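Structures are listed in the sections that come next.
What follows is calculated from the coordinates using simple rules that are stated; it is not laboratory data. Predicted model, so just to flag it, every value in this text is computed and none were measured.
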Structure I
Amino acid sequence: MIRPVNHLVDGDTVVIRTHPGSALARRTLVDEVVVYEADDFDARARTGWSVMVTARASAVTAPWEAARYRALLISWTDRDADEIVRIQADLVTGYRLTR
């Protein structure tokens, strides 16, 4: 099952709002490299793109910083999504689908 997430790009960092216990939030505890992928596809135009960011994920723990990101990343689900994770881009790859 694909679960949509809230994310934004802040400079060279991807910031993600997710729920406690998510696979991504758990990776911030073990200093593990992650790959975050964002995609978009327009079926009518048959175009799209995919971008992958590879780096270590870390929890945003400073209260003022977490509050700032929570205000920018409004949760649109009814799940508790109060974990804020940042991925400082070490490697960015991707592709564009065109007709």
Structure II
Amino acid sequence: MGFFQELKEQIFGTPVDYRALIENGAVVVDVRSPQEFKSGHAKGSKNIPLQNLNGKVKQLKGKEVIVVCKSGMRAGQAKSTLTSNGITCHNAGAWQRVNF
């Protein structure tokens, strides 16, 4: 493995294979507003706006979750909320940058 690849993995962690997670039952949750979601979203993703996420935690229990948004900021907040509730969660960042 090259020096830069090793450095990248040390800083950002091991790359996540989102496609494999989805094939194994992970759920993609887009935490943007309904209007943002309607303007474009990842195929098969479910829209749960960040401000509504706490009320939907029970629906996500027992599932592995991949969260996306516009830039990764709201997805980071969503990941914190979900992991604090015992849900395995991955922040995939901006929905349009991730190839599911």
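A value of 21 was computed for percent of Cα pairs over 24 Å apart; which of I, II is the source structure?
Numbers: I: 25; II: 21.
Value 21 for percent of Cα pairs over 24 Å apart corresponds to II out of I, II.
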Per relative contact order in percent (Cα under 8 Å, 6 or more apart), the highest-valued of structures I, II
I
Value -4000, calculated as helix-only ellipticity at 222 nm (-39500 (n - 2.57) for each DSSP H run of 4 or more, over all residues; to 500) from one of I, II, is from structure I
